[in-house]
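Read through the structures below before going on.
Read-outs throughout are calculated quantities, based only on the coordinates presented, and are distinct from any laboratory measurement. Note that the structure is a prediction, hence the values are computed from the model and not measured.
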Structure I
Amino acid sequence: MDSSQEDHYGMYLKVDFFLVARATDLAFNPAIATTRTSLNTLINSIAQADSTATRNITGYTIAKNEHREAQLTQFKLVRAALMGYFTANPDIRKKKLIDFNDSDIDRFRNDELYAKTDQLLDVALPVKALLVPFGVAAADVDALNTMNDAWNMIEPSNRMEQAVNIAALKDVNILMPKVEDLLHNTLDSYLKVVQYTNPNIYSQYQTARMIDDSGGGSDSAGYDVQNLTVPPNGSLLFDIGSSGIPADLSVYLRAINGSLKVCTTNLPAGACTDGFDLVQGETFKGNFKELGLDDTKTNIQFTNNSPVVVALRAGVKTA
């Protein structure tokens, strides 16, 4: 989600928490509970779509680059053996077909690498058993053949993943106006009477409906962000998907309806007594080291020192 969407989404979560916390006070109108169910369904759908829209496609890029480097190395190896073979067993035409230098090979575009490897294999496969004296076994030629077959599948997979991400982003853009409509045209109307029957509850609703504008810094693009809740006067370990805290870890942290203490801890964990103050409506994005916490500990933890549940958006960088 972009900054504006994140700011609005944070408001949706606050409204959802308000409706849960004040369910007894609002029970006079059963339609409010039904509306809350619809709101919560939309919130979860947005979270799911956003997770897909920002899902890590870096893995595809890394896999492609690693495969390319491995194939280039194997290409050079087989080509060098063929150059030796066709020197000892002259065939000017075939030698000319594979007459690339290393700089030429390194500059191959991805589609070129596939085509040139196919061309090289046309020459290498018939004589693969004869290349041993030139430093290459038949298995090396077969390995290059396998690499080229696999390469043909990597690019379509990457493009397919990108297409899924784009479709999910469109879902986010479709779902968010539905929430706005539900709030403006249904829930606001139901809660209007509370302005006169219970002004204190209505004031809490108005606070929940306020958008915490973090000045454009709430954009979660590039982070795998999830909704989390920290229990009253309790703590929550943040699963970053690795053992220990990586030196280059980049995190996204945004408190929704309260403030939290962020610290690091070893297991068994205890409540954070000091650390970074994550204040409601403000977003931290950046390298974990910027939080000023002890990065020799193995876990990140949030502590809630208030008597109410605190929601937050938290995640790690995916690209």
Structure II
Amino acid sequence: MKRGYYYLLIAFTTGFAFSSCEEDPDPVLPTPTIENVEIGSGNNHIGVIGRDFHLNADIVAGDKIDFVQVKIEPIAGETYASDWSFELTWEQFKGAKNANVHQHFDIPEDAVAGKYEFIIIVSDENGTTLEEKAEIQIVDPSDLAVDPILYIWMITTDQGDFHYVNETLVNPENVGFSKDEILQSDATIKNVKGDGKMYLLLIRKDLNHRPESMDAIDFSKVIVYDSFSHEDEQDVDSFGNVIYDGNGGFLRPAPEFKIGSPVDNNFPAEDLISGENAWKSGEYLFGVVYTNSTYDISLHHYFELDVTGF
């Protein structure tokens, strides 16, 4: 009787031990996720030495974000003129469950041209890490097939003219528009060829939309003042939305656009300015967005202005 009880006790204890092991495995910690990654202007995966570099990513932490980091590392088997790598860490996202990482930073002047591995690292406060890898090309500005630059940007209002020259705003005081005022604007971009398209956009600041390439434009959130394109240009040249006839006139003048118009100038189909995009008094952005589709390179330039009368 005692021996039977002894065996029963052993069986029960052993079974409990196995059951405890099965019900208490090492916990699997949730890891961060990343979506909507854009690397370089228009997601072209090109970094130009000494120039601004664009990165966008939507991150959701497993628990909470600790830090976000990018690294640019040489690729095994590639040949480089000298050793170079790059690392940058952002800690401003610490403690957030999710974040839109929209960052701009300069590719250093001492960068070495070539193919590199671009690594986005998200470290979680729970101890997990996510790495997203892609290949990018670091290029010298002198090796670009096209190097678009916003050369001249003229804006005419009822109060007078103001303009940019080589991306510098001249007479910037009191920039604004009122309801029923007529806006005219022309922009010239240097160093282009092949195929490309330009948009001139008005955007309410509270819509939090600031596209940096043509593909990124959400037309439900913008008012198109003008759009114009060039096709199959063989030589590097200037391109603008206004074409002069050489005799003091225009083959294509700057469009006239009334502030408060019910439709915009998104040719060939005009879009209604209503709903989320309706006119309001407040702060707006006025911008030039250009994308060269032949060489996969974009530029953008914005300034802030006030719209009143609504």
Structure III
Amino acid sequence: MPADAPARRPAEPGLAPYGALLLVQVFFGAFPVMGKVALREVTPFVLASFRAVLGALLLSLLARALSGPAPEQTLRERGKVAVLSFCGIVANQVLFIVGLSLTSAIHATLLTATIPIFTLVVATLSGRERPTLLRAAGIPVALGGIVFLLDPGEVAGASGSLLGDLLLAANAAFYSVFLVASREVLARRSALSFVAQAFRYGALPILLVASGDLGRFRPAAVTGTGWLAIAGVVAFATVGAYALNAWALARTSASTTALFVYVQPVFATALAALVLGERVTPRLLGAAALIFAGVALATVRRGPRRPAS
């Protein structure tokens, strides 16, 4: 190379990772709506079984093709993945889908948007994060939005039930534990390979929990619309979302990823109103404003991040 030749710079990722992150939020945002359509014809445990088993199979094939064989693991490492699988796959899916069956799609996506808040709480309590005063202020703001959303007077109304909302809040808490505790595993292996293994470990417990419903399940009783909704949950809200998210996370910063979280509730609310006829009430708007404000405060970062001792 001539001495005056410019040094070759690494290829810029371009707009592709941002397009992938946008699709991830669209896919996750469509999940509550597609799930509500599917739950008209199948039980929550049957839907969770389809998502877990087919998700494990397809994500494993993708991980094998894109990431190669998984690294050798000790028994202790496999045990840790099994515990993480319980939090991020078993509890996450069962609580979300059962909660969704009891409440509205709009409530489901709003409560899912609180995951950054629960993640900050878990990271702080475990000593993995030392939040600033500004970020800590986001916790009571967002939790205030959750309390405002959980209106006992609307339990029998069209907007959803209190029990369903509480299950969805518990789902967000379990998934936050999964996100925080999985950082050590992700430092040693690809995100897609790890997620595929977590799905494999989670599929059997979900099948055991769902065994009674699966025994009564009659595929012939499900309409074409029901099968399309189930296929959408598996293809888009599971395989597509997890695979694209893993690919994009390797090419963008965590702060950039956090910004795209706001797309999901907006898209899901519009889709739920259009497809399911769900109404956007003043209480819902007030709760959304508090939750969004809390998440914005909790995800903001100023200056270099210092690890906790």
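Upon calculation of helix-only ellipticity at 222 nm (-39500 (n - 2.57) for each DSSP H run of 4 or more, over all residues; to 500) from the atomic coordinates, which of the structures I, II, III produces -17000?
Numbers: I: -17000; II: -2500; III: -21000.
Working through the options, I get structure I.
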Which entry (I, II, III) yields the derived value 118, 55, 34 for Cα extents along the principal axes in Å: II
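Name the one structure among I, II, III that relative contact order in percent (Cα under 8 Å, 6 or more apart) of 41 was derived from.
Details: I: 25; II: 15; III: 41.
It was calculated from structure III.
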